[in-house]
Structure 1
Amino acid sequence: MKLHDTIIPGCFEVEYVSRDDARGSFVKTFHSTAFYELGLEADFLESYFSLSHRNVLRGMHFQLPPADGAKLVYCMQGTVLDVALDLRVGSPAYGECVSFELSAKKASAAYIPRGVAHGFYTLEGVSAVVYHVTSEYDPKLDTGVLWNSFGFSWPGDAPMTSERDSRLVPFLDFRSPFRFERKEFDI
């Protein structure tokens, strides 16, 4: 496993080793010792997966403190454009976003730290996305910012979103409770 830095401190693209043979492929997506040695939160308390059709946009989601948590996100089928938006006041990347193309073929993941909103756009077919999170879901603290309110150029003209996602607060109106804490990562 190899981490690739982004402009968002603590947010990484994770490159996995894929073992391929005549049967297919095998990828280890999580190894607690490696994550801890790299200084990443890795006490995952819940896991989810979603199936999304082409042109579906899910995001930009997060939970408010004290239910906030880090996420490890990877695509098991299809291809998605994964996006992270830094909401941590005091971060050198506050209000900045990064994107990753995730797919089973690429064998990569996104590591999203606390205080960073997350979303994705499905680029092909039916895509299966898996999320491991270090917090438990609390519907009262689950929220997000409007997907088209922070300057990112999403593909497509009219993505399919949920009614909930279309009513989220615009980024400029969001009053962030997240604070940036400098942390050194050994990558």
Structure 2
Amino acid sequence: METVEFAGLELETEPGIVMTPRSTSVALAECALEHVGDRRAVVVDVGTGSGAIAVAIARSAPTATVWATDVCADAVALAGRNAARCGVDVRVRHGDLLDPVPGPIDVVVANLPYLPYAERSLHPDLAGEPSDSVYAPGDGLGPYRRLLAAARTRLAPDGLLALQFRGELVSASAAELPALDLFFAERAA
């Protein structure tokens, strides 16, 4: 077992099976926490991997109901272990995007695959990461387009969608989601 530090937490990792948490993803947790404050809220970490973001949010927002979803069974198991290891309540579920989560959602955070498979040779620093955690077919943006479509119907009126894209934080309120369509259309061109 290997461990890594993320936002002051010591988490288990499974290099080559689940993407290793990176410090650039701390901004996703911070953005969610700023939006939630101390109120009750439903927060979903989509494509949770190790569960790092979900665990960091659950630790700092004890009144929030935190969900973590992933299509990879190994990721779901690892995220569950990391939540238990850190003593926080995260509802970890196997499934696609927001499908496993009932009801309206206040905050969605995600660090999904966004690089085109054709760019693999340009990113030797990611060679040890599971390919499906980093790369997607075509222009690579399909996972984010699908999440945007799902968020339109699931995000609460005052909700927030926060994404990590090429190491940067991109966020939008429920009313601003159309701007993210434009954002991703421009990146695909």
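FYI, it's all coordinate maths here, none of it is from the lab. Predicted model only: the values in this text are computed from it and were never measured. Cβ atoms are built from the backbone, for glycine too; each structure is taken alone.
Structure notes:
- Comparison of 1, 2 - label where mean count of other Cβ atoms within 10 Å over residues 118-125 is highest: 1
- With relative contact order in percent (Cα under 8 Å, 6 or more apart) derived as 30, matching label from 1, 2: 1
- For 0.95 (FRET efficiency 1/(1 + (r/R0)^6) of positions 86 and 134 (r between Cβ atoms, R0 = 30 Å, to 0.05), calculated) the corresponding structure among 1, 2: 1
- Structure from which 21.2 was derived, mean count of other Cβ atoms within 10 Å over residues 6-13, options 1, 2: 1
- For mean count of other Cβ atoms within 10 Å over residues 38-45 computed as 15.9, the structure of 1, 2 it came from: 1
- For the structures shown (1, 2), Kirkwood radius over Cα pairs in Å, for residues 14-125 alone is largest in 1.
- If helix-only ellipticity at 222 nm (-39500 (n - 2.57) for each DSSP H run of 4 or more, over all residues; to 500) is computed and equals -1000, the structure in 1, 2: 1
- Entry that produces 10.5 once mean count of other Cβ atoms within 10 Å over residues 22-29 is calculated, selected from 1, 2: 1
- Calculating mean count of other Cβ atoms within 10 Å over residues 46-53 for structures 1, 2 picks out 2 as the one with the greatest value.
- Value 1.12, calculated as Cα Rg over 2.2 N^0.38 Å, for residues 110-149 alone, assigned to which of 1, 2: 2
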